[in-house]
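Each reported figure results from applying straightforward, stated rules to the coordinates on display, with no laboratory input. Source: prediction; values computed, not measured. Cβ atoms are built from the backbone, for glycine too; each structure is taken alone.
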Structure I
Amino acid sequence: MNYERLRPDRRLWDLATMRALLRRPGALRPVRPAVQVGGSKGKGTTCAFLEALAGAAGIRAGVYSSPHVETLLERIRCGGRDVDVETLERQLRALLAAPAGDRAPTFFEAMTLCAAEWFAEQRAGLAIYEVGLGGRYDATTALPVDAGIVTTIELEHVDVLGDTIALIAGEKAPVIRAGGFGFTGTTGEARAVIAAHAREVGARLCVLGEHFGLRDPRWTHDGLRAVLWLPDGRELPVFLPDAAGFEAPALALAAASFAWLLPDAHLQLDPAPRPRLPCRFEVLREPDGEVLVLDGAHTERSLEQVAAELQRRWPGRRAAVLFGSATGKRWRQGLSALLQVADSFVVTGLEGTSGEDPSAIAAWLSSVGARCEVAPGVVEGLAALRRARGPRLVAGSFYLAGCVRSLVRPASPGTR
């Protein structure tokens, strides 16, 4: 079933149903401390580092994330374990039978409530909620939290969030709650909007690069070494094995917020724990000795980061790309970044969500001089990709990357 196509329109976007269901008889009190993570990119990576830091400190973390890569159960996990089908079914039945005002909960609202209930049942020591879309009216914003994180802001979901950086930042800013504590990696106009919101609601805001960050980063053959400085004045050595460039700000955001949320917990950074990051520059070894990189990147900035990481890891080698795009994405801008590092492209449609026409994408690539072909499906696209030499990249959508992962992972262990 294509759950993501059931996203409600603006008329349903409010927090009333969520708040009513959180107050229903028998509802469990949500876990505290808790953190909500929003932004355009880096949300999932930041959540993964928070979970890993908690685990290294002996704390069971509950993590609610989206989208899933292979199975719906991945969206809700606690103590490193995905929720089981029986538990999710039990919770959904009870939830859908409860009165919720004028309407039943949407898919995302129901999953959010199930996550909060399961974390309470499991007595998690930290709850981590990733925003699904925006922030102001996202279901996770109805949950009580102790800190909010806004990672980055890009032009994305412009049909819903607005067509300027300032408008999008304004929709994501409410992740930082009134009288609360916020962390952000935003810059420029987006940072100004986030800072203005924090002042308006009386929240304290800590900015990456101003109040905390990684000093003297050194990239070595085995990872990233740096010094993390924190808002409380501490400076701690950091070693992140096999690090990718995009992971550095996510680790800094996660470590700073973890240190504030759980000040008495051990903060392990040398080495920092390696989190689960499926389809986030996930490197698999191919049968012919080449590498296959799976990444759900679909925005201009995130694909620029993927291109930079390809160049850093395999300098002088041109990549081949399997690409697909969900409807409404700025795929021309994203592909422009990949054109700097790729020689050939295979374009295909998506399974599990509505997508852009592969023929239109291929026509644009041809118009800018790229070598490309259209594949009728993911299986055929992967076969075409494997005929190319050099690093092989699957990007443009988590749905595409996840589908390829399910095809290759049983026979291809990761090399991270």
Structure II
Amino acid sequence: MKHILSFSTVALALLLSCTGGEQRSDGQATLDWWQFWTDPAIKPTIEQMVADFESQNPNITVNITDLTWANGHEKIVMAFSSNTAPDIVELGSDWIPEFSSAGKLANLTADLLADTSQFYAWTPAVYDSALYAMPWILGTRVMFINKNLVKRAGYDDNYIPLNWSQLKELCYKIDSLGKDIYGFGANAAEKHRLYKKFLPFFWSNKAKIMSEDGSFSTFASDRAYAALKYYKELCDSTSMVDTQRRLEDAFLDGKVGVIISGDWLLKRIHNENPDIDIVTTLIPGPKYPGPSFVGGEYLAVSEQSKQKAAALKFIRYVTSPENQLRFCKANFSANPSSKEAAKDSFFVETPHFQTFVKQLALSRIPEIDEHWVYIEDIIENALEKALYQNAPPAQTLYEAKLEIEKLYAE
């Protein structure tokens, strides 16, 4: 596992050069950009950034196509397979190795190498010692706690659970407050969500998905079993089990004591229930706070694009410190990849944003691997069976381990 904010100087020294950009003979460029930010609160900002870019660069037109997290990955796979990929594509941090290893993304090393000291989280953008994407907006998850329910459960007003034992005890006591009150909000089987809530417990118990040399899976280790056993007990005994959205609805209504979520919940609180009394804190580990899952949005250029220079110019514009700050203010989000943007008073003075900054420093990403998207499916299916279909946890982990190893054998 690699620290999300680290980037090997050795890897940087080995980075390769990319080919130059191409331009049409008439000097005009039309770019297709596929992106995922469709929320009405942020989409106008995206559109205005594009309009401002076009105004400053009258020879470049940018066409936006919206994707969803439910099927966006599949659409991108199909586009690359049929040679109809856009010039610029937004990718989740764990998707980049899949496409860069297949030769679908342009090598941007020569263009981006000078930027590496000014932005966080380059590790997911690197494959085979070359850079294939630009980090844009990062995201991690922290623990949200309803202070009113904590007080009703008999705790001091400033109480924060620091380890697994304290978290379980707190959730049990909140859960016992009465009907329609739940100690913990547990995710149902939602694609791209369930595994992100389990992995912090898995990692904090020093469990790993693969061996150090990548030759076999350790997903069925004793440490992995202990983490799943704990998480299952928490879910079985104190939880409301539902979609992320409905869990957040219940939390905002004061019905759930503890929930793990991202900075989008801060935006909901800010807009929908600013008077709710909450505290945000690091996710507890067995003995003390541990790592959380972290991911991010990255911008890459298709290898088949005929407008690479224009595409890179647009990526630099969108990810510039001023436009990242503009985006984060509009989206009420806490984790820009730009170090300069992160110093702005907006991130220092906004309540609870510093919890995300501290959690990000502890957070991890999954192993950088071209198989990750499929490993993710295996893990989510295993969790669904163990948590909600009464499958034996140890057996489920072992079956998942065999499936993961089969990916590499093929």
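Sorting I, II by distance in nm of label points 7 Å out along Cα→Cβ at positions 203 and 379 from high to low puts I first, with the largest value. In this comparison of I, II, the computed figure 1.75 for Cα Rg over 2.2 N^0.38 Å, for residues 339-386 alone is attributed to II. Determine which structure produced the value 16 for relative contact order in percent (Cα under 8 Å, 6 or more apart), calculated from the coordinates; the candidates are I, II. Going through each structure in turn, the value belongs to I.
Given a value of -10000 for helix-only ellipticity at 222 nm (-39500 (n - 2.57) for each DSSP H run of 4 or more, over all residues; to 500), point me to the structure among I, II it was derived from.
Label of the source structure: I.
Structures compared: I, II; top value of mean count of other Cβ atoms within 10 Å over residues 123-130, i.e. the largest, recorded for I.
In terms of percent of Cα pairs over 34 Å apart, for residues 83-322 alone, the structure with the greatest value among I, II is II.
Given a value of 21.6 for mean count of other Cβ atoms within 10 Å over residues 131-138, point me to the structure among I, II it was derived from. This figure was derived from I.
When Rg and Dmax of the Cα atoms in Å is calculated, the result is 21.8, 73; to which of the structures I, II does this value belong? Could the numbers behind the result be given before it?
Working: I: 20.9, 62; II: 21.8, 73.
It was calculated from structure II.
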